[in-house]
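What follows is a group of structures, each given as structure tokens.
Bear in mind that the values in this text are calculations on the coordinates, not laboratory data. Since this is a predicted model, take the numbers as computed values, not measurements. Cβ atoms are built from the backbone, for glycine too; each structure is taken alone.
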Structure 1
Amino acid sequence: MRTHTGVTDVPEDVALLPTTRRSLLHRIAVAQAEGRAPSLVAAVGRGGEVVWEGARTMTEGHGPDGSVQYRIGSISKTFTAVLVMRLRDEGLLELGDPLEKHLPGTGVGEVTIAQLLSHTAGLAAETPGEWWERTPAGQRPELADVLGEQPFKHVPGSLFHYSNPGYTLLGSLVEAVRGRPWEEVLRAEVLEPLGLDRTSAEPRQPHAGGWAVHPWADVMMPEPMEDLGLMAAAGQLWSTSRDLARFAMFLTRGDDRVLSAESVREMRTPAAPPEAGNAQLGYGLGLQLLQVDGRSWAGHGGSLPGFVAGLWFSEADDVAAVVLANCTSGLPPMTVAGDLLRIVAEAEPRIPEPWRPFREADPVSLEVVGPWYWGTTPFGLRLGADGLLELGPLGVTGRAARFRPAGDGTWVGLSGYYTGETLRVVRGPDGSLSHLDLGSFVFTRLPYDAGAPVPGGVDPAGWRGIG
């Protein structure tokens, strides 16, 4: 049994403790042994750095490291989603646009781009005909071959239904808008700017071979490795644990060369209901979302014959974990990656950044901070050092949200119930602060302030006791 673990030149402030590294190694060793994986590689990122790498393999004297490619399957969808979000940010399309506006002639053009990103377009999970992951792409030369004669299984927008053909359409959308192949656009706009030089559509040495391990015997056979053709945007990519850890950290904080922090935050915002039978697992825009013991994780899993992959990251903990293996089944990479993330988050909680005052506080922002009331429910509104307004209930249950300035004296919701909603300051005839309007909800400085236009009015007799 061969073990590889550790990285060099990790900054001291993010380096992991020896006990944590030992726990990570133990977890992947158990996973490789119990999952009967020919090989397994893993990586953990923290503070923008890859801080740990580990691997286990059946081969004596030779083991993979963070530069060995594995096929990552549906994690490719997250890369495709990033490309679509770039098109949106450039003003070339809107997420609410029907597909037909930019990619005519598919026969499913009434579905929106957002529905395709969030798997709520109602399309079939798989292509018609033979299993596309194990058959030549020449069997599906056109989008009509990917969609089939009956592409819809559900009413668009009615529920979450994972769809591989849906992401094929998104890949074709990228090609139609950019006028270049999906792979070429991905390389120029995402891989090269982020330095992911070991991520590619075709395998590059060194890379792992894909294997099927017999479910009832300790024997195995090689799996075929087909080019996916039109389905590439749904699952074609090869990558490494090191590249994917870096990609995951980009998804936690953004990079203005690719996508802003605000746009990657939007990708992590729930856009579809939880999967049936799993209330903890939802979906954003190209990302799976998970609630674990009060923590919010985002990421994606992937599989193709011979390979399984898992990627999770936590913005709050500033930790990302990746697990890749070259077996068709048996090993749950998303579970193992989640375990690695949890080990680091619990053993070495994130050290907060030093408090620093806001450099240039907007006078209007300062004017509106403090206590507010929605009816009789107390809320606090504060200005963070990042320039965002943070609204939250005080001592009671209620809706919390963060708001960014829109540049016109209003703020736009970034989280929770108020995502996308507008927060406005309303003033009286004399210019004094009257109330806040948040999606038609009136917040006043006093509970049911008679001087503010509270919907339904306020009893003229005011507050009183009984007797």
Structure 2
Amino acid sequence: MDERAEDLELLPATRRALRHRLAVAQSAGRAPSVVAAVLRGGEVVWEGSRTCVEGHGPDGDVQFRIGSISKTFTAVLVMRLRDEGLLRLDDPLEDHLPGTGAGRVTVAQLLSHTGGLAAETPGPWWERTSGALRPGLADVLGDEPFKLTPGSRHHYSNPGYTLLGSLVEALRGKPWEEVLRAEVLEPLGLDRTSGSPRAPHAGGWAVHPWADVMMPEPLEDLGLMAPAGQLWSTTRDLARFADFLLRGDDRVLSAESVREMRRPAAPPEPGFADLGYALGLQLTAHGERRLVGHSGSLPGFVAGLWLSEADDLAAVVLANCTSGLPASAVAVDLVAIVADAEPRFPQPWRPFAEADRVPLELCGPWYWGTTAHLVRLIADGSLELAPVAAMGRTARFRAEPDGSWTGLSGYYAGETLRAVRREDGSVSHLDLASFVFTREPYDAQAPVPGGVDPQGWRGIG
């Protein structure tokens, strides 16, 4: 067995812990069936299922309805339109989809649920009724589509993702599902993900809250609401999709674009314990571990897909019950079980590949006032600026052709770092967002804002 395969294979104790967590979830949640998968290092390293019918447990090829995880697929399509230059995220919807009555909301606000739109559609419960009851966007939005001022706060909106699906259709000139299949599902090999169920698939069930009996839930085509929750999928397909959300795939979206999707875009909704919303992705935590993904539910089904970038881990949980089994919480637990029991092996250290381009004159200690920082060159060619003490602002910077550096993370994201040189070509100081970093604390030879006392450092006496 090669070293990578050995690192990916789970220990027996870890596999048992995963099986036990799934068994407890199915029993306590009273789910007819539940199926799960764990992805590590881009490979499915564990699959499991539990069922109330002995010997008939689902496997990773059985379809379940995934509800609002469909929104993440829709968000990927919108990001593709952005990357092609067909729209900008700060564009008002009206620029591309006129006449909706909600046109002042921006594309980014729709993606992050900050557009102020209603949480649900007017009329009967859309998840349990035919999409034929809502044939047009006016039926989805109603007479008063806005409940809050756009941009004022996070407020989850299912109609908002119907608008995004209609935006995709308007710019592509094709139905949402057809675009999704051609641009995402087929390139990623997700041939068991579809708008309608394909055998083998699970049936959706409602379990009585106070008795161990159940009844089937209706299966409805959601029509215009499809981009918010229509899709069916499997744990194996969703594991591949999770890997894409971690690494990107240039046939669909670049690594940088999926990284942008994972960044926080909206604070949490007041009263909720999660960490807010990104662009088509939810944010949550398990202790100190930060995760990104999405929950999903439709009558008869619950779903959860969660990934930890730091651990290179993802988990998918699908069940066929309307309520009871917290699929998202179980998926987060599966990630934590593996991450805590078998921490990720770091990549082997390797030196910077282009030794003749190493900006050593920028590396080492620098001082912002009296606060000591270190600048390090990372093997990928980026610079890291970090405080020597535990507290302070850490950021990565990307080299630019003109010799400057652009902030990629933290407080300095998007800011420009420049090395200011003396007449002899040596570096005098670093300029970053109006801050001057010098080689000595308050270096009198550098243009420190406010100047430096001419008597220099001294004691009390």
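As an exercise: distance in nm of label points 7 Å out along Cα→Cβ at positions 53 and 221, calculated from one structure in 1, 2, equals 2.6. Which structure is it? Please list the in-between numbers first.
On the way: 1: 3.4; 2: 2.6.
Computed on structure 2.
Comparing structures 1, 2 by FRET efficiency 1/(1 + (r/R0)^6) of positions 93 and 341 (r between Cβ atoms, R0 = 35 Å, to 0.05), which one has the largest value?
When FRET efficiency 1/(1 + (r/R0)^6) of positions 93 and 341 (r between Cβ atoms, R0 = 35 Å, to 0.05) is calculated for 1, 2, structure 1 comes out on top.
Out of 1, 2, which structure matches 27.0 when mean count of other Cβ atoms within 10 Å over residues 37-44 is calculated?
On the way: 1: 27.0; 2: 21.1.
The read-out was computed on structure 1.
Given a computed value of 0.35 for FRET efficiency 1/(1 + (r/R0)^6) of positions 349 and 381 (r between Cβ atoms, R0 = 25 Å, to 0.05), which structure among 1, 2 does it belong to?
Numbers: 1: 0.35; 2: 0.95.
Corresponding structure: 1.
Of the structures 1, 2, report the one carrying the highest value of mean count of other Cβ atoms within 10 Å over residues 117-124. Intermediate values should be presented prior to the final figure.
Values: 1: 24.6; 2: 17.2.
Comparing 1, 2, the top value of mean count of other Cβ atoms within 10 Å over residues 117-124 belongs to 1.
For mean count of other Cβ atoms within 10 Å over residues 237-244, which of 1, 2 scores largest?
On the way: 1: 28.0; 2: 25.0.
When mean count of other Cβ atoms within 10 Å over residues 237-244 is calculated for 1, 2, structure 1 comes out on top.
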